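Nothing in this text is a laboratory measurement; each read-out follows from the coordinates by a stated rule. Just so it is clear, the structure is predicted and the values come from calculations on it, not from any experiment. Cβ atoms are built from the backbone, for glycine too; each structure is taken alone.
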Structure 1
Amino acid sequence: METAFPIRKIIHVDMDAYYASVEQLDNPDLAGKPLAVGGGGTRGVVSAASYEARKFGVRSAMSGVIAKKNCPELIFVPPRFERYTEISNIIRKVFFEFTDMVEPLSLDEAYLDVTQNKTGNPSATLLAREIREKIFQKTGLNASAGISVNKFLAKVASDINKPNGQKTIPPEEVIAFLEALDVRKFYGVGKVTREKLYQMGIFTGDDLKAKPLEFLQNNFGKSGQYFYDVVRGINLSEVKSDRTRKSMAAERTFNENITSEVYMLERLENIAKEIERRLDKSNIAGKTITLKIKYSDFSLQTRSKTMPYYIAKADLILQVIQELLYQEKVKESVRLLGISVTNLNNTTADKKEIEPIIEQLKLEF
């Protein structure tokens, strides 16, 4: 693969059915059974599903009612985010044993740049296997991994041999892999874009590669350049180990719709306390407070106010929220309320960047 752009050694680690796997780990009676983390009632939503449940078509973000219809034997358990965070922290410590270039995407997945790593091992493939083994030793949980020259390819690869497997796409195989890849597997291609591509006769990377840049830009706007580059193995996004949080938010969906502002304030007070706890834990504060209201007809409304100073305490957040709530009359019953804090004081300057390796890598991949 002859290139004039950086070739890195990137690993994408993705825990297998993370929330559900944690529940099965902590409760052996659930092992091997179809399990959903979330609510099974009329308002419930599946947050995560075990592989046993996925065989029946149960997926995250699915209504609990539909999930139960697909799989009558499905077991629902409430989420325990503190526990998921606790184990996630253990997993991240494992990552940092191998490299400081770690970019967490969520509690259960992250990118690692191991081009230069702490072990001196030139093989990203062997490093990924070692990382997965250490995660299992420390937590009892399985992880899958994708290994390649950039973040896009590593993420695609991590899904190929799930669960508890890994896939390497070395430099010399990148172009052939991309040409054979179904366009629905390209990151950023949703249902609408996929159908549009299919209607144009673009089914694979090879089909996409045959289209000139002008054609892609005319039909897909800014995404046109992305499609043009990524199908040629060009993805310059670096692993950012200093990702800065841009917001802090919490929300609650209610079992029964609420019509009284007094009851809404009671719920918002609890949400504000949760926001305070999270801000305090991260040692940050924010200036912009936003109230999120979802009505019974599923329409969504947000109201915001920016303060002249940073706040992090629940009572101050609630003062702003109360003002926003009474800013205008609530138009009908409410099914969800949320609070977010943005414009945070966690921006840092002069971060030291690691220079990308531009030369063609000759070491084992």
Structure 2
Amino acid sequence: MKKIGIVGAGFTGAVLAYRLALEGYSVDVFDSRPHLAGNCYSKRDKETGVMVHVYGPHIFHTNDKHVWKFVNHFDEFMPFVNRVKAIVKGRVYTLPINLLTINQFFDKALAPSEAKTFLASMSDKSIDIPQNFEEQALKFIGRDLYEAFFLGYTAKQWGIHATKLRASILKRLPVRFNYDDNYYSSLYQGMPRNGYTYIVEKLLDHPSIKINLNECFEYGHAEGYSHVFYSGPIDKWFEYKDGRLGYRTLDFEASRYHGDYQGNAVINYCDVAVPWTRISEHKHFVPWESHERTLIFKEYSRFCGENDIPYYPIGLAKEKTLLKHYVDLARQERNVSFVGRLGTYRYLDMHITIREALDAANIFLMAQDKGHDIPVFFVDPLQ
């Protein structure tokens, strides 16, 4: 029986382990943390009984029917719609920017067609092709909405001015000319009844899978396996010998209260004078449950240090150059594939992570069957 090593017990590693174990492989899963599920780790808070997203909110949404059916095989996904609010200068608005946001902010009662015309009039016509986040925003929604909802929030989230960020970041944020306040437009949306950790436990519940928690996978360990799937940081695999890729990390300040703290799962705080970026109230992620007490997380963003958990790849020019260097080194490796958000230095939603892991498993199995080389990367990290 061929032995496979998988580094990382998040969704990437768990899905790969599950698929390969079903095909008769012996799989060892390693994770340096004391728990499964990576940044999707969820657990019950002992004081309140609330299911907590320990590393920040994770809302499952996808248009991929196959992925949706796959995750529902391991837990029941309950209906959940993420309706984000934002506080700007002491007033509450709804996100993403929609017709209600526009009418509230400008104190108007515009119809959809009127709002489109109005917003077009606010656009900065001097910008032809936006070169950064700020220019994209000024061209897309105008200065007033940009400064209210994005300028301060972006500075807190990324630690740099919006002129230093890519224009493509804003393209992912919708503006709607109706009253739809569903943050996502995905066909399938929901929350697992028993939490994300439960799903990962089910994925890894197989006699051919051995789980090794609190254990770092060292470079030399790879010799004991016919192939290794590595979902840790790509620069760590090479012991950071040419420098560290930049990430943002998050700090969470937990507080507990009686009753209901903010009446909503997520509220963004857009003013730069407020040090946190948002507050998440976790019992609102499970509206089918009832809890007398509540737990909130104030979320703070900062640059990721050596001993911090990496969340968001920064992806500026310096990081792109360093990433290309590590990707070139990785392509010279044998019997190892770099996978997942850290292994490919990309921001990935859960459904993309699962889809890529399923595809990677299929490609691996096909290559094994035909005697072909196994790709070092199943997606191009440089695109």
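The table below gives the values:
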quantity	calculated
Origin of the derived value 16 (relative contact order in percent (Cα under 8 Å, 6 or more apart); candidates 1, 2)	1
For 5.2 (distance in nm of label points 7 Å out along Cα→Cβ at positions 31 and 327, calculated) the corresponding structure among 1, 2	1
Of the structures 1, 2, the one that 1.4 was derived from, the read-out being distance in nm of label points 7 Å out along Cα→Cβ at positions 39 and 63	1
Winner on volume of the Cα convex hull per residue in Å³, for residues 135-318 alone once structures 1, 2 are ranked, highest first	1
Structures 1, 2, by distance in nm of label points 7 Å out along Cα→Cβ at positions 79 and 111: label with the highest value	2
Read-out helix-only ellipticity at 222 nm (-39500 (n - 2.57) for each DSSP H run of 4 or more, over all residues; to 500), computed value -11000, structure in 1, 2	1
If Cα Rg over 2.2 N^0.38 Å is computed and equals 1.05, the structure in 1, 2	2
Winner on distance in nm of label points 7 Å out along Cα→Cβ at positions 87 and 183 once structures 1, 2 are ranked, highest first	1
